[in-house]
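Undergrad: Below: a set of structures, written as structure tokens.
Since every read-out is calculated from the coordinates, none of them should be taken as a lab result. This is a predicted model, so every value here is computed, not measured. Cβ atoms are built from the backbone, for glycine too; each structure is taken alone.
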Structure P
Amino acid sequence: MASPFARVLGSLQSALGLPQSSGSVLGIDIGSSSAKIVQVRSNRGTVVLETYGEIALGPYAGQEVGKTVRLTNEKIGEAINDLMREANITAKSGGISIPFSSSLITVLDMPKADKEQISRMIPIEARKYIPVPVSEVMLDWFIIPEEEKSDAFDRVEKETMMQKRGQEVLLVAIHKDVLKNYQDITHSVGVTASFYEIEIFSTVRSSLGHGVAPKIVVDIGASATKLYVVERGVVRMTHLVNIGSQQMTETLGRSLNWSFEKAERIKRETGLNPSTSYSREENDQVREALLSTLNRLFSEINRVLLSYGKRYNKTVSHVVLTGGGSSLPGLSGVAKEVLSTDVELANPFAKVETPAFLDEVLRDIGPGFAVSLGVALRKLQQSNR
């Protein structure tokens, strides 16, 4: 079996001689092809990164590194235990992310009402969107604040629209069986999880600032890509695209008659950039193969941007790339050309204190750790209250 440690990135505590802290907390992200963990602590108002790591899940199902797999709770627990040991994890308290695909997030247009009335209306309204009995899911909701307008004309326009729409409510639902599975996993690895958070919210916390202009977060995973339009810190629109980094690898392998393992390695090392190890023709073939998958993804992104613009009469002019797949070399430049908008690669580790010599490494791998770090940041905020 291939080594599952595709990227175990070691302990900063041992490397730098940092003292272990009883206030350290964990953020755990279990994806379809790998699991990631981050341990942080608070030091005089600053968040300090202590250790972090990633482990490929493919080998635990007898598959190659980079392959998406469905593991039993026992196998996932085994992988997390291995990761915690290799990354020198010392904390035992934290939070864990829930995949977007295992949840429902939607914005409801509801009549004006107070919170008590809304709480009674939500289960009734949720039945329109949830394909299982409401009693089988955990529901949460949030009234989206009305946008402040300074211009008199804008205020009249807003009031007219709200008379038609009432108010917007963000609805979140997770099946209780999904929560039970994650509770079993955390229990098996000896971690006390004080919360389980849908990955969207973890990503937003670690990857976005406090701007009010709408942005679209493009979270490229192994099996799928999640698109979130976020405005004033609130998730306004979500979309799941069944295109991920594994498809890029498979297409590349078929195009050049390479094994999955070789295609995955070349994708990670070279990506869309030319390599001196290959001829011009081979470099063109690699780029063409990767773009054949990416262009379909770009089309979906443009479709979501158009849909948001039609619904809210606003232009989203900023794209934030995150997720492990967004670390593809050369992706940012190509995305900027195709989408004709500002594109940035998420840098979640910029929100924590890290050694200067790791800046480049953490910037490169940061997009893949957006969820796990976002979870850890929430746990730290929770612990400091």
Structure Q
Amino acid sequence: MNKMISAAQLKQKNAVSGKVKRLYVLSPYPHDHAPSQRLKFEQYYSEFGKAGYAITISPFISASFWKVVYKKGHYAKKFLFTLASYFRRFVDLFRIPFYDVVYVHLWVTPFGPPIFEWLVTKLSKRVIYDIDDMIYLSENKSKANAVISNFKGKKKPIFLFKHADHVITCTSFLEEYAKKFNGHVTDIPVSIDTMTYRPKEDYRQKEKKIVLGWSGSLSTSPYMHLLDEVLHELRKGTDFKLLVIGDNNFSIPGIDVEALSWTKEKEMSSLQRFDIGLYPLPDEPWIYGKGGGKALQYMSLGIPTVASALGANFTIIENDKNGFLVTSKEQWFNALSALIKDQALRERIGKAGVQTIEKKFSVKANKDKYLAVLSNS
């Protein structure tokens, strides 16, 4: 286990060495866009800076590429953007030898064998590999880019497990798998910046209808259809609105749905409209690599959460204490019915969720784990 080190201690250590430490981040996605980055290491950049690190970020997918990458079609644009991204990675190879630490999230490039990954490990002084998804599973494919998904480099994570100086995971399943290949593995949960996510204080219903909410992306919005029957049954006795963030075309016939595109500017105000947070998941292998980010977001805002009893959700939620873990349609119905009818229950569960986040899943609670990896990798 790594000895924990504070930002002040790490800054002092770097000062003694006589120079600012330089950190190069090779990320798949543009800064502050993807949950796998926003709810993990990106929140800690200010802490890294306080500890004496100068950070350079190089995403594979540019902000312009991001606008089309998960949409169906746009093949010509995607091809040209991909070429530009590979050229950017080629240029990165000439830069990384001048950095003290290279931080790789998921992969260096998405396709083919781990050639760029091999080059990065050879050219870098130290490599930290961060993974939050079982991307090495063949079943894990993007529906918007199904054909292209067949060419993704499933062996890249295994290579980086073996050759990184340190590996960061976010679930016990990923941690145990990574330890098969590397003796230096640290599990750091998906976390929340509680200075940004401020919990609700008033649990009275604010809109005409009580709001059941879900937040995600185009690739994960189909999981909400796991609740179609439950919501229709619930609708027979309760008038509610379903607010969906991340897929503005989402609908369930017969259900009052308000569907919004995700934007950074409106994310917080939209989440704060939720009276109850929904987190349905299918029981599939790759789910066990997910860090439970949706539940953490909801709970940090004091939103009582009902989630599928799968994977990381067991480490986050204690059933009927700080949320509800459910396995059947009947349990979904019962939990939602109880929360809809009982304001005091919503408040009790919501406030308990806030306490859980502050104690275990906040940036404050986990920053020293990241700093220890930077110090010891």
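Undergrad: State the single structure among P, Q that was used to calculate distance in nm of label points 7 Å out along Cα→Cβ at positions 36 and 284, giving 3.6.
TA: P
Undergrad: Quick one: FRET efficiency 1/(1 + (r/R0)^6) of positions 236 and 260 (r between Cβ atoms, R0 = 35 Å, to 0.05) came out at 0.40 when computed from one of P, Q, so which one is it?
TA: Among P, Q, the structure yielding 0.40 for FRET efficiency 1/(1 + (r/R0)^6) of positions 236 and 260 (r between Cβ atoms, R0 = 35 Å, to 0.05) is P.
Undergrad: P, Q: which one has mean count of other Cβ atoms within 10 Å over residues 92-99, as calculated, at 22.6?
TA: P
Undergrad: Between structures P, Q, where is distance in nm of label points 7 Å out along Cα→Cβ at positions 308 and 348 highest?
TA: Largest calculated value belongs to Q.
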